[in-house]
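Dropping the structures in below, format is structure tokens.
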Structure I
Amino acid sequence: MAGEGPGVSPYDTHVSSATRFLIELTAWIAAPWAAADLWGGWAAVPTLIFLLALPSLFNTPGDKNTTAGVATPGPIRIVIEMVLLAAALWGAWMVWPTWLAVVATVIGAAMLISGVPRYRWLASGAPPVT
């Protein structure tokens, strides 16, 4: 178990956390860019606001060292992270060069693989670990 203190998921590792963060950054950059390309520049703003607000506002108790936001069940947190992954990959493949979209896809795969223990924990309702 790799948790680093009270209130932090015991199943989150440095690798799973880092790849999740990289996918969030990719979603925040690539998806608004793709939305602007498809629907005009105005579409980038609500896309970015939605993708920034989603992981910031909805948090599963015990998953992160934060008490802010709306308490969300573990399975909903998984859905939020999959939405971010889908937005990141969609945006990357829509507007970035192929080599960079491939890099984003590899990071997404690493996020999924390294996050399996945490996703299992979240899927089970994120029970407190003693």
Structure II
Amino acid sequence: MTDATNPFQAMIDQMQQMARQMNPALGDFSPKAFEAMWPTMPKEWMDLMFGTTANPGGLDARTRLMLTLSGLICQGAQNDSALRMTVRHLIEAGATKQHIAEAIGQMTVFAGVPATTRAMQLAQEVLDDQKDQDA
């Protein structure tokens, strides 16, 4: 075979073509645009659902989200949407840029440099977006 096409890219292209045939609007699907449709949960809701409201003395929402971020990084920081959404929710839960950077840096020991580098890039995208919204 002389076809140098990446088999994974060929599969993605085929799936996109199938999606366009079923629904032309899906032809321009962007995971990042889809992610933007999910609202950031207010801190009070996070505390109610995942924090100390239902579990007094337990982990607060920010700590739980830090654990989620760490888990995503240990998986290789491959789920861009989940990682960006977690960072977005961390900011809402009161985490600072330094908290997020330190948590990602801490994972270098466990997940390796490539995963933490990718996580830092994704987190920076969210922080840049946040800065643009605040301006």
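Values in this text are rule-based calculations from the coordinates and carry no lab data. Because the structure is predicted, anything quoted here is derived from the model rather than measured. Cβ atoms are built from the backbone, for glycine too; each structure is taken alone.
Quick check on the output: 0.65 is FRET efficiency 1/(1 + (r/R0)^6) of positions 19 and 43 (r between Cβ atoms, R0 = 30 Å, to 0.05), derived from one of I, II. Which one produced it?
Details: I: 0.65; II: 0.25.
Derived from the structure labelled I.
Could you figure out which one of I, II the value 35 for relative contact order in percent (Cα under 8 Å, 6 or more apart) was computed from? All intermediate terms of the calculation are to be shown ahead of the outcome.
Values: I: 35; II: 20.
Only structure I yields this read-out.
If you work out mean projected area of the Cα convex hull in nm² for I, II, which one comes out largest? Spell out each step's value before the answer.
Working: I: 7.5; II: 11.8.
Top value of mean projected area of the Cα convex hull in nm², among I, II, belongs to structure II.
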